[in-house]
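Given below, in the form of C-alpha cells, are the structures.
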Structure I
Amino acid sequence: MILKELFEKGVDFQTFINLDGDINRDLILNTYNNIIIDGTLINSIKLIKKRINVLSFAEIWCPDCKINVPCLFKLTEINSNIQMRIVPREGNEEVMEKYKYEGKIRIPTFVVLDEEFNELGAFIETPKTLKRVINTGNELQVIIAKRKYNKGGYSIDTIEEVLSIIV
C-alpha cells in the first residue's frame with residue numbers, strides 16, 4: 001500500500017512551510033490568513049465524522065501549491081478527523097502517473113483517502129471552477145480568473161472541491 005507508506009513519511013503543514021524560511025513561507029501564510037470560510041461551510045466540514053487522510057504532493061516553490069495547500073490545512077484545522085501529510089513531487093513521479101492532468105504530472109495533487117487508505121478521489125492543481133473558465137478560451141475571462149486565483153479568490157472552491165470528494 002504505497003499511498004499509506006507515503007502518507008506516513010510525509011510532513012505536516014508547519015514542517016512544509018518551514019522548508020523555506022523566506023518569501024515562499026510568507027506567501028503561504030498570507031494566503032492562509034486571508035481564507036475566510038462562512039459558517040455554513042464550516043458546519044459542513046465539522047459534520048465529517050470519519051477519519052480522512054489526504055496525501056498532498058507539493059513543492060514549496062510552486063505557485064499553485066502556495067495557493068491550495070493552505071486551503072487544505074484550513075480543513076484540517078476545522079476538523080481533526082481530516083489529516084494531511086505532504087510529500088514532494090520529486091522522487092514520487094511514478095506514483096503520480098495515475099493523477100496526470102492533460103498528460104502532465106501537476107502539483108499540488110491531493111489524494112483523498114479513507115481511514116483504511118482506500119482512495120476516494122483526487123484534487124489536481126487548481127479547482128475545477130477555474131479549469132472551466134480556462135477551457136472557455138475567452139482570453140479576457142481567463143486573465144481575470146487567473147488574477148483572482150492568484151490572489152486567493154478561488155480558495156473556497158478548492159475547499160468545496162476537496163470536501164465533495166470526502167462526502
Structure II
Amino acid sequence: MQQSAELAGKLAAHSMWSVADAEPVIPLFARGDGSDRTPIERLVTDDPAAAVELAKQNFDQPGEWPVLVLVYDTVITLESGVRTDALLVEFAQRTEPVGRFTMAVPYRPAPEFAIYRPKLIQASTLESTAVQAVVTAFYNGVDSHNPAGQIWNEHLQDVSL
C-alpha cells in the first residue's frame with residue numbers, strides 16, 4: 001500500500017496547490033506501478049463529474065495496473081454535520097499488501113486558504129498499524145512534491161472539522 005499511498009499524497013498536494021492559487025482543480029487519475037514513471041492523466045472535460053465516474057470504474061475492474069489513484073474536488077458533509085470543500089483521494093494497490101482507501105482532505109479556499117486534517121472515509125483494513133503506515137506514506141508523498149508539499153505544510157491547520 002505504500003506505493004499507492006505515496007502517489008496519492010503527491011497528487012493530493014499537487015491538487016491542493018491549485019486550490020491555494022485559487023485555480024480550478026482538475027481531477028487527476030494515475031494507474032501504473034506507483035513509481036515516478038506512473039503516468040498521470042488530467043481529466044480535462046466539459047463534464048468533470050462524468051470523467052471522475054469513468055475513472056472510478058477502474059477500481060472495480062480487473063486490470064494490469066498494480067496502483068490506482070484518483071483525486072478530485074467535491075463538497076462533503078462530515079460526521080459533525082459540517083459541509084465543506086474537500087479533495088477526495090481514492091487509492092488502491094492490487095499487489096501485496098492489497099488494499100483500497102478513500103481519504104477526504106477538507107480545506108478552506110483562497111484567499112484565506114487552509115488545509116484541515118485528512119479524514120479516512122473508507123479503508124479495506126482497520127488494523128491500526130496498517131492504517132498508520134498508509135497515513136505515513138500519504139504524508140511522505142505530500143512532502144515529496146516540491147513546491148506543493150511546502151505549501152501544504154505551511155497551510156495545514158492542526159484541527160479537525
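As an exercise: distance in nm of label points 7 Å out along Cα→Cβ at positions 125 and 149, calculated from one structure in I, II, equals 2.4. Which structure is it?
The read-out comes from structure II.
Comparing structures I, II by mean count of other Cβ atoms within 10 Å over residues 85-92, which one has the largest value?
II
Oh, and also: I have 17.5 for mean count of other Cβ atoms within 10 Å over residues 77-84, calculated from one of the structures I, II. Which structure is it?
I
Where does the value 2.0 come from, among I, II, when distance in nm of label points 7 Å out along Cα→Cβ at positions 37 and 141 is the thing being computed?
II
Taking 25 as the value of relative contact order in percent (Cα under 8 Å, 6 or more apart) derived from one of the structures shown (I, II), identify that structure.
Corresponding structure: I.
Right, another one. Taking -14500 as the value of helix-only ellipticity at 222 nm (-39500 (n - 2.57) for each DSSP H run of 4 or more, over all residues; to 500) derived from one of the structures shown (I, II), identify that structure.
Computing helix-only ellipticity at 222 nm (-39500 (n - 2.57) for each DSSP H run of 4 or more, over all residues; to 500) on every structure in I, II gives -14500 only for I.
Read-outs: derived from the displayed coordinates by stated rules, not from any lab. Computed from a predicted model, the values in this text were never measured in an experiment. Cβ atoms are built from the backbone, for glycine too; each structure is taken alone.
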